[in-house]
Structure I
Amino acid sequence: MKKLLFSVFFTLLLSALVFAGGQQEEGSKEAVKKKIIIDGGGGIVQFNSTKSMEKTDANPYPYNELETLCTEWEAIHPEYEVEILDQSYGGGSDKIIPLLAGRKAPDLLFTLTINAADLGGKGWFLPLDEYYDKPNPYIEGNKKWKDIFVPSWFDAMSFPDGHIYSVPLDHIPIGIIYNKDIFEKAGISSLPESFGELMETQKKISDAGFIPYFPLYVWYDIFLEGSLFADLLPQIDVLRPDGWSDAEEIVRAYKKGIWEVDGVRNREYFRMLKEKTKYYPEGWQSFDAFGNFLQGKVAMMEGVGIHLRMTRDDQQREFNFGYMPYPLVTKEDSPFGGKGIVRGSAGYSSTWFLTNSAKEKGTVDGAIDLMMFLTEPSNNARLVNTLEAMMPASLDAEVSPLFEPLVDKAVEDMNNDFCDWHVFNSWGYLGSEYYEFFLQLVQKYELSQITIDEALAQLAEQTEYTVEEMIQKNNWDTSAW
């Protein structure tokens, strides 16, 4: 009898333990959170938290706003956990391709647009079109998420297959920062409004003993090409009419002879590229433009928001500075001029891609919701404006006072029906290999290492190869052209 009672007791005890263990295991499963990993990178600045929030000379712009916003989002969605990498992979293909191929990339990954075009068609990024057509739940009255973005800039994010794979967080304040004191010493009382006036201004500054102008990047080169080809937009922008020329439309224009690499119009573009360098300093290919500008040796410097911020905050600067929009290309400057290009902003910069890792882990819906949260105007302003280097991507987001004049100029130009920044940029949309080839070729030409005939002959050969490769790679139906 005792054995029987003990057996019954032991069985009940074991059952209770198993039941309790099962409940505990089930509870543990419920407590397991899905983890969304964010790369945190950006086109000009990164959104990863700094190691310290103490402002020092070594850490002049402490930042943790993305981390703070993600914590707020986690409180709304306790089933998710967000991890932000300490440092972004930087968007370079060499670092992110192994991660994407091995399905080990962060759920939300930054990469440069020029690299992204080369990475398409492999299933590494997930198309977001269906999500953009849905309301953003964090914006009252919003019917389609995509409506909060500038339409032409939004369309410019599309891949060669026509799909959108990324979410923009910011756009680029851009123009020319100038030394007001040098302008005064050179007797210049008005800012150059055209390419011709820019060259005249450079001569006056050079005669006054200063380096007139130098770029930090080839932004004005993009602006010039768009200015010279903008009137061809009705012939080029036909496959997806949206105010700019995408990769397939550029390739189509080449095949139909609308864009001629060795044509008169492209020769004019190359002529202006070289003329722009007329007053560059000796050995300019290794010239420290920003350092010399801050020392008061350069009168005008192309720059973006971060350079405007750094100029303002530089403790050694001993001159007054201002900002000017890019000078337009008029009919007086070139027979192909006369079409205005929107100034003040160069469009979206920091765009995050949803990767195959999110699909594998089942975090797609959470990652999309998080991006909707981050692009809600007030959140987007917090995310971006804290850094004072860029402008928020959302149309209704407040802009840092430092960049308000740039926004005003962009809005003014848009209201005057100026063409979009991306209206035509051949070397920016035909892949990274073509991009690098073009920049190296142009530098050789500008340094007079090769003639314009040699430059265009080499470019024509590279273009023919690139065009055929892109047609095959993207399976474009040329019969529909």
Structure II
Amino acid sequence: DRKLAEIALHEAREGYMRLFMLNPLPMWVCCRDALSILEVNNAAVGIYGYSREAFLRMKVTDLDPGTDGSGMVDGGMDLFLCGGHRHRRANGDWFDVELWSESVDYQGHTAILVIGEDITPKKRLEAVLARKLELAEQLKHIAATVPGAIYAFRLHPDGSYSLPFIDGKELEILAVATDQFSEDGAALMRYVDDSDVEVLMQSIHSSARTMSLWHEQFRIRHPVHGIRWLEGNAIPQAQDDGSVLWHGYLSDVTRRVEDTQRLEQSHEEIRTLAAHMEVIREEERSRIARELHDELGQTLTAVRMNLAQIAYLVAGQDGVLRGRLDELEQIVAEAMVSVRRISQELHPRVLDSLGLDGAIQWECNEFQKRMGIRCECLVDAGERTFHDRVKIHLFRACQEALTNVARHAAATSVQVSLSVIEKEVVLVVRDNGIGIQSGNAPVNSLGLTGMKERAAHIGGTLSIKSVPTIRGTQVELRAPLEQVLRYTS
């Protein structure tokens, strides 16, 4: 029986030794009094980097040089070999370790079994969690002070959505309890104005597809204040479960939207008034031009005819009188030319007689004669049935552009084109002058402002830019053909 007991004891010791050596946690046995290491397992050798022989020449205090273990009293050793410590590896690196110890019998002597665990990853995780808690507190503070709502919105793979997080400011925006949205985001959509729901959801799905910033303005039906405008901005992040999570910010922009709408309405009223004033000006110009042509023109014609009769009657008489009559006839002739020119400038009658294409061609020819600047004209608007005022706006814009070339461009040639390109009416005036970058072109002049207004009257836009290839300036008016053809006032 004794022999069997000894065999069983031997096998048990070998089993315990195998468990000791193969344990994944670093373990060692040390002398309770001298703190010298008596045995060490494979995990300790691997983690600390010391060989087994080096370990067996060391004391526990060699692993933790900051503590020498002196002055220990009853229970002190247990404290020394338990809890959190900083140990040093063979390569000099320090790491955090958690120790547990237990008194054991080792080869007939009382010793201490020490088990260690590298808690460096745990410490790092704790630091990360602490930082996250700190950031969470900061976020709460920010959320409590900003005039809006910080939120998280999740779009699930099945198409449903929820709001995992909404700060308290959302209560002020919706005047409802927000915990109902944490699982069912559809409850939030019930507050969105019906006409905005589809656009809002399309923008969300578009952001999810492209992983791009989400930005949208939409209306909600506030239980107390009625229709309110919200503006949302959020950044999407793809999640492992196939959902998309946005973190963003909602703000009430009702006042800003209403101010913008009032400003746009004011601008529209100003544009309408300007258009009305332009109509009045054109009508007044037309009336004055007609009176100049019909009344003053006829009067000058009568004067010229009478002068011709007088000249006939005094033919062969006093040479001085004849000379004076010739001078008067020349003055009247020049006055008639001036009347025709002023009448034409006040109201382009050539539009009535030649049409828009012909009138612009005529204006280019007159510009070349007056200014001595070569003017190439390419017009092909197709002689469409444009409203008379559309013709006037396009013709006047061309006139003003040519006037600017003469005044500011220092050009030697200019090209004018009027055509229909891809369902747009396009008027282009391009010169080879000094360009707008020199600072000599009056980009904000009344003339250019007037051209922009004329473009706006027919639903178009005006752009002014330098043309690097020819060292000049290009003025371009573009208006949708369909809108131009529908022009009524």
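Coordinate-derived values only; no laboratory data. Since the structure is predicted, the reported quantities are computational estimates derived from the model, not experimental observations. Cβ atoms are built from the backbone, for glycine too; each structure is taken alone.
Have a look at I, II and say which one yields 5.1 for distance in nm of label points 7 Å out along Cα→Cβ at positions 314 and 386, as calculated. It must be structure II, since only it matches. When mean count of other Cβ atoms within 10 Å over residues 34-41 is calculated for each of structures I, II, structure I gives the greatest result. Source structure of the calculated read-out (helix-only ellipticity at 222 nm (-39500 (n - 2.57) for each DSSP H run of 4 or more, over all residues; to 500), -15500) within I, II: II.
Across the set I, II, relative contact order in percent (Cα under 8 Å, 6 or more apart) reaches its highest value in structure I.
Calculated for structures I, II, Kirkwood radius over Cα pairs in Å is largest in II.
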